[in-house]
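What follows is a group of structures, each given as structure tokens.
What follows is calculated from the coordinates using simple rules that are stated; it is not laboratory data. Computed from a predicted structure; not experimentally measured. Cβ atoms are built from the backbone, for glycine too; each structure is taken alone.
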Structure P
């Protein structure tokens, strides 16, 4: 289970050797209390919005493992709207807060074509709730763009137009952090290879599928990925998040990465994120 890269190199474990180590000998470490506190605080501050939470989780994972941190959430289009609030952010900006059944929250920043008072925003929120609560988010998006009753009132019309224009894409939300960590790894001294890898990471597949297609609520280790040529020589430590929302997070790194630390960090961050979903 050892090989030499070239005549002058030392012997290093093969993929089979790393797999044996992970399955038979891996002993997760204990994280210091201050690290656990940092995880709690940073995720708590980002917990109001699911996408902000996952983005922060990817950054934490990268910083704590010195590998690439990843996070994904499937599109919210089938989730049903349970609550809707509008909050003023400035003279011509508002925040639409969408509470989904199951507890998740999605937010949309609205650039308004005209200034609306707090009273007008409250009345618009009442009108929107009466028409939209209970619908799947995909239908909410369609109703905002096509429901004629939502354009009768000026304030509701302004909010509906802003929401239609500002609503994010319908694809899965995909987050990555720590590309710079790969740039300094000896495995990626070849710029062409690094570029191929970063393109795969930027696009999402197949990494997004690997992170959610696993046993929920615990770290999973995949040694020596072979789903794409750009992933050769890499391993993935992932955590499929439990709940109705298909989501996951993890770290991507070279075969020689510190599996004990990565598993411990992914478990800690994953368990904390799961509490907010």
Structure Q
């Protein structure tokens, strides 16, 4: 029922454009063909994404909104983004379904296998895109310094997530914490730090997060790099004496100079006392 209501609201947002605000529309299709070892075999998944966005500015303030409607290959429909944002250059408030600041970016994560031994902790439990009520206060302090305070509220999935960020000349740092209870009613408490830099067309991210979920301590370390159409990454997840080592890579190739791409990707994961997990994927993406 919730998904049907969200889909109806998204469709209404897509086609009921305000008379005084220009609305931009775009869409894309993404199709994944995947093979995984350990008797998991081949599979195919994907979705069509239809987006509508608008922003009005007047009197030093602005109001912006975005709706993203998703139609999956299996026939299911859902909503990805559905939010409204208002404020000015100094600060704003964002409400609805969206993702807040990423404290553990994965880079070119076309496929990332799971070692199965340790969940780790990536400081993204209360990042968003759930059915819970979600709000974020964003403040632009100046000099590249910013602050975000995210709040999620539901019967069980309730938490706060402050993030301080700094960015200048191709360098960025985000430091944040999260505190609350997840959808399973487990207490969540932890923090994360990510550092990123771009130079000569290449990007590098280093991330570390540590915290507890349901009294179980976890840690995660991530490093990834993108070089034009190529990307590689590594993740170490730890819970007590158990750990997962995960590596992944992808490379995008153009399709006939149409703007479409085809991306072969591979991932390998090995957890403590677990069988190795290997995944191969080919992703076709076309924006129209």
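Supply the structure label, taken from P, Q, corresponding to helix-only ellipticity at 222 nm (-39500 (n - 2.57) for each DSSP H run of 4 or more, over all residues; to 500) with the calculated value -1500.
Matching structure: Q.
Using FRET efficiency 1/(1 + (r/R0)^6) of positions 68 and 212 (r between Cβ atoms, R0 = 25 Å, to 0.05) as the calculated read-out, with 0.15 as its value, let me know the right label among P, Q.
Working through the options, I get structure Q.
One of P, Q was used to compute semi-axes √(5λ) of the Cα gyration tensor in Å, and the result was 30, 26, 21. Which label is that?
Q
Say we calculate relative contact order in percent (Cα under 8 Å, 6 or more apart) for every structure; which of P, Q gives the highest result?
P
Going by distance in nm of label points 7 Å out along Cα→Cβ at positions 180 and 252, which of structures P, Q comes out largest?
Q
Figure out for me which of the structures P, Q the number -0.45, -0.87 belongs to, where log10 I(q)/I(0) by the Debye sum over Cα atoms at q = 0.14, 0.20 Å⁻¹, for residues 188-267 alone was derived from the coordinates.
Of the structures listed, the value fits P.
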